[in-house]
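A.B. asks: In what follows, structures are represented as structure tokens.
No lab work stands behind these numbers, since they all come straight from the coordinates. Remember, predicted model here, so these are calculated numbers, not experimental data. Cβ atoms are built from the backbone, for glycine too; each structure is taken alone.
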Structure P
Amino acid sequence: MQSKMLEETGTITALDRPTGVEHHFFHSRNVIIAGEINDKVAKRATMELLALAEVSDDPINVIISSPGGHVESGDMVHDMIKFIRPRVRTIGSGWVASAGALIFVGADRADRYCLPNTRFLLHEPSGGVGGQATDIGIQAEQIRIMRERFHKLFAEATGQTPEKIAEDTHRDFWLTAPQAQDYGLLGSIVRSVDEIR
């Protein structure tokens, strides 16, 4: 019934008609977030998380390799990781930057993993401001609010203080996997799937 409705609306995805690799991948309970974070990536990841949560309460792995992107799209996936019932483990690979790091810390620290060569990048959210003077003031205030939220969120995720996060992320703040672990961004560096608990 649901597939028929989706066919009629023209919004069929691999989740609606899983075949071959997609079928096996879905049942592996893995979600991959790769590339720029935008509304399409956030929608797909959220759909997959919700669908997997409907199937069972078994843990879900979210594998992330991203240069970042749209903050609110990152927020959507971050909040969904916390919203659903199954335990979610995030696994960094390649690089986990900006909005990608925001998604990464959606999992509890003990459930945050990365592969040995992963690099992390944290920096303050930014945005362009333009238009009339009143609009520029409104946009600047929204950026300030977003930065304060960012500092608080990453402080809670890492155990650092908001002031320390603000100081470190005033400019691009790069971390190797061991540095990220020391900073509190992740729980474990793993080399094999067998090391994920």
Structure Q
Amino acid sequence: MKALPNIGKPATRALNNVGLTHLEALSQVSAQSVAKLHGVGPKAIIRLEEALKVEGLAFGPDQELAFETDFLAIGDLNCDNAPKRRGIRDFLLAAWMQDVTLTSNYLSSKAQFAEATQAQPLMGIEKILTAYQTATPISSIIIHQLVSHGKEGAAHASLTLQSGHQIHFAEFYQFEGHRKEAKLLKITRYLHSSSESSILLLNRI
């Protein structure tokens, strides 16, 4: 595997934080997506493109998502014509973007959210979105795994903030019904137990 070229410490660190540690990995993501990483500027993108070209490689195509995100989104994004997997993916992206309108497309009017260790759930879209606020802006989200079956689903994901800190979490979902267009009714999150991760979310239940 070919090492990344010299693009400066901030850009190299940003790429390493999301697992893009060698040139071959860049062929799986688009230049536009990589440019969203905090610390990766236009000069770094040009140097990466030049290094890829030398190796007969190129950045990947733009991701086919339902909407544009202001942070890098990579990982298990292919939903293979599975509507509920797609709904979970798009809900996560919309929620971490703090977009009330988009998020409302995926949540039931009776939706509730709770941390696994807390008994009192959050009710309503705007209150639920407080669970998706971070102390500093998000640089990237990696969706490691998405699964759905019947009325249930789950996601395992990691966030990298512009501060460089990372948050790891898993969420379990219950849909309001079996229909493919069913919305999310219940969300339960398991957050990485380190104190560092805990303080990075602005609002704790």
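A.B. asks: If distance in nm of label points 7 Å out along Cα→Cβ at positions 107 and 171 is computed to be 3.2, which of P, Q is the source?
C.D. replies: Numbers: P: 3.2; Q: 0.9.
Of the structures listed, the value fits P.
A.B. asks: Which structure, out of P, Q, was helix-only ellipticity at 222 nm (-39500 (n - 2.57) for each DSSP H run of 4 or more, over all residues; to 500) calculated from, if the result is -14500?
C.D. replies: Traced to structure P.
A.B. asks: Taking 19.6 as the value of mean count of other Cβ atoms within 10 Å over residues 139-146 derived from one of the structures shown (P, Q), identify that structure.
C.D. replies: On the way: P: 13.0; Q: 19.6.
Only one of P, Q returns 19.6 for mean count of other Cβ atoms within 10 Å over residues 139-146, namely Q.
A.B. asks: Assign the value 3.2, calculated as distance in nm of label points 7 Å out along Cα→Cβ at positions 123 and 163, to the correct structure from P, Q. Show your work: numbers first, answer last.
C.D. replies: Values: P: 2.6; Q: 3.2.
Derived from the structure labelled Q.
A.B. asks: On distance in nm of label points 7 Å out along Cα→Cβ at positions 67 and 115, which of the structures labelled P, Q is highest?
C.D. replies: Values: P: 1.9; Q: 2.7.
Structure Q comes out on top.
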